[in-house]
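Student: Input: structures, listed below.
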Structure I
Amino acid sequence: MASLCVRHLPSVSRMLRKCVKHVVFGQRRTMLTGSCIDMSHGLNEEQVQIQQMALDFAKNEMAPNMQKWDEEEIFPVETMRKAASLGFGAVYCDEAFGGTGLSRLDASVIFEALATGCCSTTAYISIHNMCAWMVDEFGSDELRSKWIPELATMDKFASYCLTEPGAGSDAASLITSARKDGSDYVINGAKAFISGSGASDLYVLMCRTGQPGPKGVSCVLVEKDTPGLSFGKKEKKVGWNSHPARIVSFDDCRVPQSNLVGVEGQGFSIAMRGLNGGRINVASSSLGAAHASIEQARDHMKVRKQFNQPLENFQYLQFRLAEMATQLVASRLMVRNAAQALDRGDPNSVALCSMAKLFATEECFKICNDALQIFGGYGYLKDYPVQQYMRDTRVHCILEGSNEIMRMIVSRDLLTER
């Protein structure tokens, strides 16, 4: 398929839709097409075509490299740019400045499909998309015209900077500051656990410009080579090894006030709005890893023999596989329901996104872990992908708001008098 260049196309989403209709696909990459876990269930024809494009990309470009990227901690720039050429770099950004213009549901379908090939890389792509949307939704036309075209093609990469060494779940207590000096902001502080840090070109930074608490937080864009911006050592992580994480430090880092996204004091709201979609994205990545793990566990059960018969003949493992499939489909329905709620502006979308993230990330991690158990000792070897899916999905229960915070959001919604 020819690459799409969003900077030169009048309508990326129309071009994407036109392209998928002319692609001749190989055998569909879902387990037993038409089976109870077929990820195309409930999708319209166009969504199925886009999904198949993402599945084929995952199979051909990502899965063969997944183990190498993990073991050698490679940030796969060229592969991600190939994904962006299909319209996956700014999936739900407006077409006016080069986005693909698809829905949150479409994005969930895409990220789930890509994660079957490499969950870690897909997770970074999803974070990049969240950053692009924040700029597109709240930024000035000048910022949008400068950044969205290059973020859409992934000529430039973006990182989301909210968490600090002393402010994780209590994000509103962040202390990284930005004071005005002439026409600039002068930024001081540090951010922690920032995906893509050091490799990304744009940092979507939440910093304090005013009073304590959430109303004093603003959102500012910081470019990679800005004086005063520096990075710590690359963290050694259990999973998510195909993109780096480092401390991001700001030492009298000066950026123009025109880099403000939205208005002063709006930053915490922007961050939370971004995280609603981010929670769907990371849950969708969990779905893809869990789906692939079930496929592989099922195939292993058919070929592995114990006590002179294949594992598929043992009722306990049959029941375990059935439970895994049920957990997957329930998670997928919750995630897609939340995505649709976000698309239509449902007043309950915050709680629904939190519920979906809570349920899907925990259940899908269990699925990956159960798949590893079905593989037995083989599952614990790095030659088999199930252990990598398990490692990569574990962190999904922590980031984009820990699942403890998801429980708080849901319970508060239920206990609110209306």
Structure II
Amino acid sequence: MALAYDSYFYGTVCHVCKRNDANGVKLKRCGGCRMIQYCSQQHQKVHWPLHKSVCTCIRSVMHNRGVQYVFQRTCEGFSAEDWCKERYNVMLLTQLKLGRRLSEGEQQMFMFPRVCKVCHESDQEKLQDCKNCHCVSYCSISHKQQDFLRHSMSCHWLKLCFYVDKHFTKAKDPYPLICVPIRDKYEPLPCDLDAFISVLMTYSKDITKWNQPIEVALLSELLTCPLTLLYALEKLETSFSKNLVIHVVGAAAFECIFLKKWEVILHCLPQLTCLDMVFIGPEIEQGFETTCMLCVDCQKKGRELSTHFQSGNLYHQYATSETFLMPDIIVAYNCGLHECVGTDADTWLLSLPFLVKFNQTPLILTSYTIDEAYRDFARILDCRKDSLTVSLKCAKNPFASKRPYRDWGSENCDIFFQNNFITLVTPH
């Protein structure tokens, strides 16, 4: 239970059980870091062994800064960029004192602290929380009114984000089963992910479950990667042989968990008998499942889904290795090619030419936002501008995930979605 509840942080609820004041409990804040709340002394004691070390470091940061709250100096006048830098710097300072990498839940303490959304006021006694989404707080009625229009556009998504995260802390098997029927002959995809999921409702034993936004959000997260790839193949109007080799570049947990989702490609492309998935990326961790048991029908048809993991490797390293398997298509989900340009942290620099090296081998790029999509596309153009066929340019992806994630880096948009925009190019 500890690992589950500690994987997510919301400063407006009890950190252990995720209950809030609206549930009839009086939340009490940690007397040390003053960032985490608990509904009872019992839950504070449960969390203390996990929280003790980082709490001590945060108290040290507060003492050195001469403040009662870690972000006390971050008030009105800070730009969105300044606010991001402030949180990032305090997070790095705490991590340095801690002597280890912060966990995801600990990072979220700094990414999403309980402060006023408008002015970043951090005095906890002045703040009132949004009772609907449990993600946003205000220090005054005037600031709440000032932010009303902007917040009204994301409040329901933030609420869904909270309940999806809460679902992960309690469910033994959080992801729903994928029941995509096998096609005997090729059929074009429905117009978008909503239409695809509505078809699946026919095959669900418990149709009432599909009325729950959490189930749809999680199912969409599983389906978005294979369906985005199938969508790109339709745009290319290319017929492949019985074998298909796909390189997933910059892969991490998002692509590698729940490998059975890739079987959807076999179900939708009846001519395929063998699907080779090669996952390449420095963030691929040990412990991921490496094999996938196919359904009975796929087994009867003699189909194979082979997975290969290039853990810790960048794409240029794999592309020049003896184990290199020539791809039919290359895909980089949520690639972030534009990030860290001109810095030592630019891990894409040497790999970019290899993404568009192989003639007639399509490249799929997806991005969270339209701005990121254009910046990623520009970087690909710099590699091979005059010999690229562009089939999709920074287009809205109809098969983007519908699971929202909180965005800590944007002041105007509080959420983002995986694979939200798509670019498809082919070198020639």
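Taken together, the values in this text are just the output of simple stated rules run on the coordinates, not laboratory data. This one's a predicted model, so the numbers in the text were calculated from it and none came from an experiment. Cβ atoms are built from the backbone, for glycine too; each structure is taken alone.
Student: The value 18.0 for mean count of other Cβ atoms within 10 Å over residues 249-256 was derived from one model only; which of I, II is it?
Tutor: Among I, II, the structure yielding 18.0 for mean count of other Cβ atoms within 10 Å over residues 249-256 is I.
Student: The value 40, 25, 21 for semi-axes √(5λ) of the Cα gyration tensor in Å was derived from one model only; which of I, II is it? Walk me through the numbers on the way to the answer.
Tutor: Details: I: 36, 23, 21; II: 40, 25, 21.
Label of the source structure: II.
Student: Here's something else I'd like to know. Of the structures labelled I, II, one was used to calculate helix-only ellipticity at 222 nm (-39500 (n - 2.57) for each DSSP H run of 4 or more, over all residues; to 500), giving -15500. Name it. Don't skip to the answer; put the middle values down first.
Tutor: Details: I: -15500; II: -10500.
Comparing all candidates, it corresponds to I.
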